[in-house]
Each structure stands twice: as C-alpha cells, then as structure tokens.
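Colleague: Next up: some structures, all given as structure tokens.
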Structure I
Amino acid sequence: MTYEIVISNARLRHQKGTVDIAIDKGVIKKIGKIPDKGTKTIDARGNLVTESFVNTHLHLCKVYTLTMMDSKALTSYHGEGMGAAMTAIELAAKVKEKYDEKWIIPNVRKCLKKAALNGNTHIRAFADVDSKAKLIGLKALLKARDEFKGIVDVQVVAFPQDGVVREPGTVKLINEAMELGANVVGGIPWIEYTEADERTHIDEMMRIAKTYDADISMLVDDAGDPGLRTLEMLAVKTLEEGRIGRSLAHHARAMALYPEPYFRKVAALLAKAKMGVVSDPHTGPLHARVRELLANGNLVCLGQDDVCDAYYPFGQNSMLEVGFLNVHLLWMTTFPEMETIYDMITVNAARCINLKDFEIKVDAPANLVVLDGTSVYEALWYHRMPLAVVSHGKLIDKKAMESEE
C-alpha cells in the first residue's frame, strides 16, 4: 500500500526508539515500522514528532498595528499593578477608527502564514465587534478563515471589546456576526462599570451562544483589581445553563491578587464547569495562578494573545516561542514542568477549544509537526521553526507560506 505521507524515524513523546507514521485521507493510518512507502516521505531523522500547536487566543484583526499607534496604551496596560488596564483598552480602541479591510487582510494573511510555518495549525481568533470596528474586522477574519482552510483552522470569535452595556447596539452587532458565520461568542464583562452591567454582559452573550449553539470565550478580570468577580460569574452562569465545557476564560489576571480561600472556591467552580483558563503571562505583568490551577487539576493552556499591537510589541505566532517565554515567567524549568508547558500549547490547548481526537493515534486527524530537536527540552530551548508541518493530513507548502503575496 502507498500512503499519501509517511514520516519515518520519528521520535514520539514519552516513548523510546523511533517509529514511522503513515497518513492518508487526512488521518493517521498506522504507527510503527512501515515498510510501505508514501507518495511523500519525510525522514524525521530521530527528531521529535508531536501534535501540532494550538493558539487559543489571538487578536487577529489587530496584528501588526503597533506602528499605527503611540505608546500610551502599551504603557497603561503594562504599568505596575495593571491598574490602568481599562484605560489601555480605551486608548487602543483608536486604531479601530481607521479599520479597513484593505490593510487588515494583508496583515492577517501574513500572520496566518507565520502560524503555518511555525506549526500552529489551529487558532481561536478574536475580531472586535463594536460601534467603531462594526463588522469590518470580523468580515476580514471570515474571509481569511476560508482562504486558509486546511492549512490553519481559524475559529472566529465575535468579540465585544468595548463592552455591551457601555456600547449600545453591540448585542445586535454580535447577533449579526454570528449570522455571518462567526464560530464563537466572545465577551469582556469586567470592562463594564457596575456589577449589574457585568452580569448583563454575560447573560446577553450566553443567550446568543445558546441561540447559535456556539462556544463562549470571555476575557475576564483582566486588571489589577482583586475585587473583580467576572470569572466566578461566568463559571456560575455556565453551570446554571448546563453548558458544561462550552465556556473558556481568558487572562483572569486579577486571580494573582485573589485571597487564598476565594481562589480555591473559584478553582473548584472552574473544575465543576469544565472551564479552561487561557493564560498569557508574557503580555502583562500579572497573570492567572497557573501553577496552582494545575496542581488543583484545572485545565490550563497558553495563548499568543497579541502580535505587534497596542498591548504587546512582539510575537511571531509561534507557540514554541510562547512556551519558551513562559518556562521563565512561570518558573517551570524542570523537565517534567517543561512537558507540562508543552501540553499547554498542544493537547491541553486543543481541549480548551474543544478539538476532538487531537493526539497522535490511529484514525485521529493528522495535525503534526516534525521538530528540529529530539526532545521537548530541545524544542523549547531553541524554539526553532519545525522541519515539517502536516495540517489536516496535508504537508504545508513552505514556499507558499514564505511568499509575501
């Protein structure tokens, strides 16, 4: 038998020796010693082969916009204690006054090509939907999603960045975004002015998510205020609506300041709601209590968050780079901890956005990377571009992804 792709001499995580991996019709057909040839054969040369990378959090409509802004938003967001996070969002919103698909689309394409080259085959991508952005960024992301189908799988989030109660008409726009084909309902309830408005924000977005049978991704408690409670509100609402495993919490930076008894209560609620937490410690001075959440058995992953925008000046849409940074920021520097970090950018990230059968096993979808290294330790240490990327059963065309057209 001839398979479409055979990866030979592959080293798998937690296994000794090497194996061959046969891929056909988009799935993994066989793992072991395979005498049959592939239409395309990739010699891994004893390097590590793993599941591809998953980016659960990227503000894709804003990539490469930093040079369109001054540094005031960046300074406010990264300021000591993150007390001015709301101000940063208000300042960063100015870029949306210039929103135009003509410049958004090239930026998005560039970023998704970087993702493909870096083995980042699945992205949950946020598009601002509000009175300023309207549906301009969202439509651009929907267009890019279709263009990159089978290369980078993009879940488009309709995201009310500037609030729901604060921004009259946003609920209607989010409904329109879902009608256009957005995949996920977003939210940022902590940005509202009162607790009652925060609950309204969550209630309205939950109602829309139920209407369209969509998952929810909400940026919660993203400021240096230990009194913020929208993470708890979202978990409780998820439980009340019986939507176990359908909500995902992002940032939750105020968790770093929670009193211990309250943190333990929230961690228990998250577990009960099967609600993952996406942390991005490299984009802000506070971050969720990742180590403690992991110790509690909670589902946690890492996200890129931003690429060269008003909140973060760097980023290559490389989850290996994100992993490398967070080995340091989280002080997870032992070999077992590095394996955990790697899970947070692959299999656990996939669980957070409800990807099914995201693992190297027979009959699973073939989303793989052949790394330039023999171990997770080496992969994180050097965080080099993969030698080869298989997305949805097809080998990524590097030349096409390196093209600027």
Structure II
Amino acid sequence: MSLLAIGLNHKSAPIGIREKVTFGPDIIVGALRSLTERPGVDEAVILSTCNRTEAYCVLHDASLEDICQWLSDFHGLELETISPYLYNHQNRDTIAHLLRVASGLDSMVLGEPQILGQVKQAYQTASDAATAGKLLGKLFQHTFSVAKQIRTDTAIGHSPVSIAFAAVSLARQIFSNLAEQTALLIGAGETIELAARHLHQHGIGRIIVANRTIERAHALANQFAGYAIALTELPTHLAEADIVISSTASPLPVLGKGTVESALKKRRHQPIFMVDIAVPRDIEAEVSELNDVYLYTVDDMQEVIDENMRSRQEAAEQALEIIDLHTEEFMGWLRSLDAASMIQDYRRKADRMRDEVLQRALKQLHSGKSPEEALTFLAHSLTNKLLHTPSTQIRRAGFDGEKALLEAANTLFQIDGSSRK
C-alpha cells in the first residue's frame, strides 16, 4: 500500500495546459470512479481548481505511470502533452504536500483561505462517491485539523489577500475612484463573492452579477445592492461595465471577441479592465488583442499578488514547522497500521494456542484428573507454547551474534535481567 499525489499547478504549468486537465463538477464523480476502477487503485480524491489539478490515491498494485496515463487518457490527450508539467509526491511527501496545499502555502496567493474550502469539497465529493476510504479519510481529516491550527496559531491569513483581492487591488490602481465605476461580475461562486465584497468595501459605484442560475445571481447581488442578470444577457449589459471579473465553471468561454468589440463601440472606446480567473478561461484569449481592453488572466496576476505576499513569509516558515511535525505524526499512524495488523495476527495465534491447551485440560478433568492437576497442565502448556518461538529466535540471535535483534527483544519483552543476578 502506498500514497501518491500527481498533478500540476500554476507554478508547473501555464494556463493553456491547466485548462486541458480540469475536472468540472459535471465530470468529477465519473472521473473518481474511473480512477478507482483502475487495477491497483484503492482510493482516490481529485482536487481541481483554477490553479491546480491533483489526484490523491491509495495504491496497492499500481504505479505512478499508470495514474499519469489515466489522467491523459481521461482527457483525451497524449501523455507527452502534459507529462513535462506534472509533479508527483509519494508517501510522506504526499502528506506534507497536502498539508501545504490546504494551508495555502502552495497557493498563488500565499496563505489564501479559499483553498481549504476547495480541499474540503474535493474530499466530500470523493466521500459521497465512495472513492475515499479509511486511509484518505484519516489523511484529509488530519489535514483539516492542521490547516485550522495553522490559521489560528500563525499570521498566515491575517491580511485580506486572495485572487479576488488582487484583482480588486489592480482595479483600484487603474481607476482612481471606484465610486464612478460599474463592475460586472460573471459567476456567483466563492471567488466572485469575495470580489464583490472587496469592491463593495472600496466603494464601487455599481455591481452587476451575471450567472447561469439567475436565482443565485439575485442572491449575491442583493447582498451588495447590485443588479442580477442571466449569462444570456451579457451582450446587452457588457457595455455598462468598466470592470469585468469572471470566474465560472463553464467549459467554454462565456465572452467572445465579437461581443467585446460590440460593447466597446457602444462605449465609444472607453477602456474596460477585465480579469479572467477561470480555468478553462471564460474570456477568449483573442480579446486581449483589442484596443481599449486590459485583460488579465490568473497568471498575469502574479506581480500584483507578490506585493501582498511579503508580510506572510515569516508566518509561512512557522506553518512549515507545524506541517513537519504533523506529517511525522500521520506517518506514525500509518506505521501503526502495520503494527496493529501484526498484533491482531499474534493475538489470533495466541487464541488458537489457548483453545487447544484448554481443550486438552478439559479432557483431563473429564477423565478424572483433579482441577489442580488440570490447571497446572494448562498453565505450563500454555506458557511453553507462547514462549517456544520467541525463545528459539532469541537463542538463534545469540548464536549468530545479532545484537540488534537481542536488544529489540529486550525492549519488546521488558526483560530487566533480575533473574541473572
């Protein structure tokens, strides 16, 4: 049995590669079942966000190459297309990596809090799909506890830094007075909600929320005195927007070059600031070619994000110390599983010995032996049976000069040597 994590993220792969291997909510359950149906794969959890795609697996007879091949096959890609961008972690490194991810230490925005919720959702999806069993269940619950401790005991999350915050920070640099601007937010998930909150806090003039489900758009817009529209209404309202921030789970772009061109004409070429933080992209890449459009993707946000990361470096170092400690704690639990299995086997063996000697002692009672004789036989026979194999092995270790085994036996049986004095 082994633990394996494979994946790619914003550091290992450009957005054009990342968007080829995402798992949207409509396919992730099928992907989990497909993965655990592979020979040798016992458990699996898939984490898929705009910045990373990762599979966490428990394997008993499958290899790293098998999982990489599954990933490429599932998405209909040649393995050579994605293999240069993939990383992998095994056993102890898998545990440490997941702890770093859930704590926000591996995020584009150091310490950002959204990732923990995404990790929890990934585990919940796998649990509901019955692809996360005892081992991954224990690992992910351990991870949630450690991530909570890091956020409590360090300053990793004290600054309001996130992809959404970085997008709003850049908008504030471009527009000196947000009170005069209209923001169009496409999507209604957590990232968009954070963007709306930050925009509202910084006095945005007007917010429009567009979403596939109009009820969800209304619910979000109402929090910030905004206006809700359906995605199909985007061409009608795009010209009103000075700021566009988009983050949906759509597999195809929701804004094309032609739609944006039409909006610019209606605006008489007043500029539009656009941030596309979805993977796959919500806004066609060709939109960046238009004059009067300033289009940023998640990869373009790195410089803005870097400025907001510096204050978190010391906290990150403290978090890594906590992660090292709890990684070893989980490894100890894993090692204890082997010990528990050995203990169970030894107890079963002892139980068989006990039952065998007990039956012989009962026969002696039935044949007329006194209870004292039967009990003496029982005690001596059981002691001899339990000690025969260990005594033989210790004697052989002494003959062969295996000091390490003798010391281990001394520790195991707590022999104080008093009988030799």
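Colleague: A value of 111, 42, 41 was computed for Cα extents along the principal axes in Å; which of I, II is the source structure?
Modeller: Checking each candidate, the match is II.
Colleague: I have 21 for relative contact order in percent (Cα under 8 Å, 6 or more apart), calculated from one of the structures I, II. Which structure is it?
Modeller: Comparing all candidates, it corresponds to I.
Colleague: Something else: Which structure, out of I, II, was P(r) over Cα pairs in 10 Å bins from 0, in percent, for residues 11-138 alone derived from, given a value of 10, 28, 24, 15, 17, 7, 0?
Modeller: I
Colleague: Let me ask something additional. For which of the structures I, II does the calculation of P(r) over Cα pairs in 10 Å bins from 0, in percent, for residues 131-298 alone return 10, 36, 31, 14, 8, 1, 0?
Modeller: II
Colleague: Here is a further query. For structures I, II, which has the highest computed value of mean count of other Cβ atoms within 10 Å over residues 35-42?
Modeller: II
Colleague: One of I, II was used to calculate distance in nm of label points 7 Å out along Cα→Cβ at positions 59 and 227, giving 2.5; which?
Modeller: I
Colleague: One of I, II was used to compute distance in nm of label points 7 Å out along Cα→Cβ at positions 99 and 395, and the answer was 4.7. Which one was it?
Modeller: Only structure II yields this read-out.
Colleague: For which of the structures I, II does the calculation of helix-only ellipticity at 222 nm (-39500 (n - 2.57) for each DSSP H run of 4 or more, over all residues; to 500) return -10000?
Modeller: Computing helix-only ellipticity at 222 nm (-39500 (n - 2.57) for each DSSP H run of 4 or more, over all residues; to 500) on every structure in I, II gives -10000 only for I.
Colleague: Match the computed value 25.2 of mean count of other Cβ atoms within 10 Å over residues 51-58 to one of the structures I, II, and report its label.
Modeller: Attributed to the structure labelled II.
Each reported figure results from applying straightforward, stated rules to the coordinates on display, with no laboratory input. Keep in mind it's a predicted model, so treat the numbers as computed, not measured. Cβ atoms are built from the backbone, for glycine too; each structure is taken alone.
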